[in-house]
Every structure is written in structure tokens, then in C-alpha cells.
Structure 1
Amino acid sequence: MLNIVENYIELKKNMAVLINKSGYKNAFLAEQIGIPAPTFSVKKQRGNWSESEMIQILRIIENEKLEDFFMLELMRAEKDEPRFPVSDLRKELGW
């Protein structure tokens, strides 16, 4: 469950990057989600999207290439996390 929240936070932090990678113009996306272009630009800089705005934007820009990019970013963010072999877990659980 914690992983879901961490991924959401990472997605929210990376929305500007995803928008840039998508190739869509800020003005077009702003119009599509119903906010003024200057407000969109500020939100993009600050990363203070509402959940509804994020969903609307992702519905427009989402494609396999962007999903792959985001997964790569998540993997890079987790690269320094400690890894433990399954055999260690089994030993600890007495399996």
C-alpha cells in the first residue's frame, strides 16, 4: 500500500516531465482540461495538480512510450533501495 502512495507522489512530481515528453502544448492541454493557460503553466512549474487535473491530463497524453519512461524513472529512483534475496526472507520465515 505504501508503494502505491510513493508511486503517486513520484507521478505528481514528474507530471511536468511527462507533459514535456508527450509533445502536447501547454495551451492545448489547458484548454482541454478547462483552465487558463497561465494557470496551467504555474501548476506545471509548482507541481500542485489536483487529482482530477492529473487524471484529465493523463487521459490525453497517456501512451505506451510515456508509461515506459515513467517506469524507468521509478526504477531509477528505487535503484539505491536495499535489495534482499528471497532466500533470506525464507530463512527468516522458517520456510
Structure 2
Amino acid sequence: MSERNGLTDLKSFRSSSPLASEDPVVQATAISALARGIEGHRPVRRRVTDMLSVVLALSSRTRRMVHPPVAIDLDVFGPTGQRALRLYLPSGD
């Protein structure tokens, strides 16, 4: 008999949700508000190439941190044998 009371209660249930409204304008407004709320929460889809480029960038950065810094001294001489240019890479400050 208790099941019958539950069914009677369910029969008299009236929803307060605007989605259950019989007015199509109220339903459309509620659906529009729902769509606007969901719109900002979609996950960003990433391609495999994007993820690969991130992994490669991180691995090259790690490799550079492990190796000691390199300094290059470059001397350029003119046709007469005199020094034309002296270049130090990286510049010292």
C-alpha cells in the first residue's frame, strides 16, 4: 500500500523548472541560459602536433640547462693579414 501512496505523490508533483514550462518562450529562455553557462566550460581540444612541440621545447630547454655555457671568440682578418673584426659571443654583460 505504501507504493500506491508514493505513486499518488508522484502524480501530484509539479515541476518548478522553467524547462518543464508549457510556455515555449520560457523554455527557449531557459535553454539559452543553459547553453551560455556551458559555453565557457568546454575543454580546449589540442592536436598531437601542439603537444609534441611542447615536449620538444621542454626537452631542449632541459638540455641547455644541463650543458655548460659556451663562449665563442671570432677573429676576422682582412686581405693584408690585419685583424678586421674581433667578436665575442655571448657578450659579457
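Nothing in this text is a laboratory measurement; each read-out follows from the coordinates by a stated rule. Quantities reported herein were computed from a predicted structural model and do not represent experimental measurements. Cβ atoms are built from the backbone, for glycine too; each structure is taken alone.
Computing helix-only ellipticity at 222 nm (-39500 (n - 2.57) for each DSSP H run of 4 or more, over all residues; to 500) across structures 1, 2 gives -22000 for structure 1. When semi-axes √(5λ) of the Cα gyration tensor in Å is calculated, the result is 36, 13, 11; to which of the structures 1, 2 does this value belong? The correct label is 1. Source structure of the calculated read-out (distance in nm of label points 7 Å out along Cα→Cβ at positions 17 and 65, 1.7) within 1, 2: 1.
Quick one: distance in nm of label points 7 Å out along Cα→Cβ at positions 9 and 57 came out at 5.8 when computed from one of 1, 2, so which one is it? This value belongs to structure 2.
Work out the source of 12 here, i.e. which of 1, 2 gives that when relative contact order in percent (Cα under 8 Å, 6 or more apart) is computed. Don't skip to the end; give the middle numbers.
Values: 1: 32; 2: 12.
It was calculated from structure 2.
For distance in nm of label points 7 Å out along Cα→Cβ at positions 25 and 49, which of the structures 1, 2 scores highest? Provide the component values of the computation, followed by the final result.
Working: 1: 2.0; 2: 5.0.
If we compare distance in nm of label points 7 Å out along Cα→Cβ at positions 25 and 49 over 1, 2, the biggest value is for 2.
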